[in-house]
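Trainee: What follows are several structures.
Every number in this text was worked out from the coordinates using simple rules, so none of it is lab data. Keep in mind that this is a model prediction, so the values were computed, not measured. Cβ atoms are built from the backbone, for glycine too; each structure is taken alone.
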Structure P
Amino acid sequence: MWYVMEEAFVLIRVQQDPSSSDPDFLHSVKQKVANLQGVKQVKGVFGIYDLIAFVETKSVEELGILVTKNLKNIRGITQTDTMVVGF
């Protein structure tokens, strides 16, 4: 069966709980993101975002679930912006 995958870059902001002093917090969030189904690659970046994930899903609906239910349920993720690949 042939189908087109939806591809997107998801820009992710992470904020650590001020009461926590875990030096590996951002790395643990990155690993949790990387373990989600559909996430192909995650990179830590400098700037207003902390992580960028490249994702592939079978549909726009699956992409929405990945971002709104799976990613945003990871402790520390405070904001995401999704850029769907157009061409």
Structure Q
Amino acid sequence: MNVVIRNLPDNTSEEEIGELLKEHGVPVTDVSLTNEGDETRYVAVVALDTDHAGATALVKMLDGKFWRGKTLKARAQTLFTGEGLNKS
């Protein structure tokens, strides 16, 4: 399950995101950081070793949290795998 975190402070590192989440006991497996071509808009995609309920709990914890001068925005990202389609 992935969680997307937007509105990150400038110069945020993947390590800082990992540490922020580890402080809360979140089972992070990967953090990918991008500025989407705009140096003022940093976004992190966080891969978690958890189910939808765990991702939803993390979103509730992060969405609206004030961190390093910015109010974070978070949402769960459901990955479409196509599993179960075209079964006869």
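Trainee: One of P, Q was used to calculate mean count of other Cβ atoms within 10 Å over residues 10-17, giving 14.5; which?
Mentor: This value belongs to structure Q.
Trainee: Assuming 46 is relative contact order in percent (Cα under 8 Å, 6 or more apart) as calculated from a single structure, say which of P, Q it is.
Mentor: Matching structure: P.
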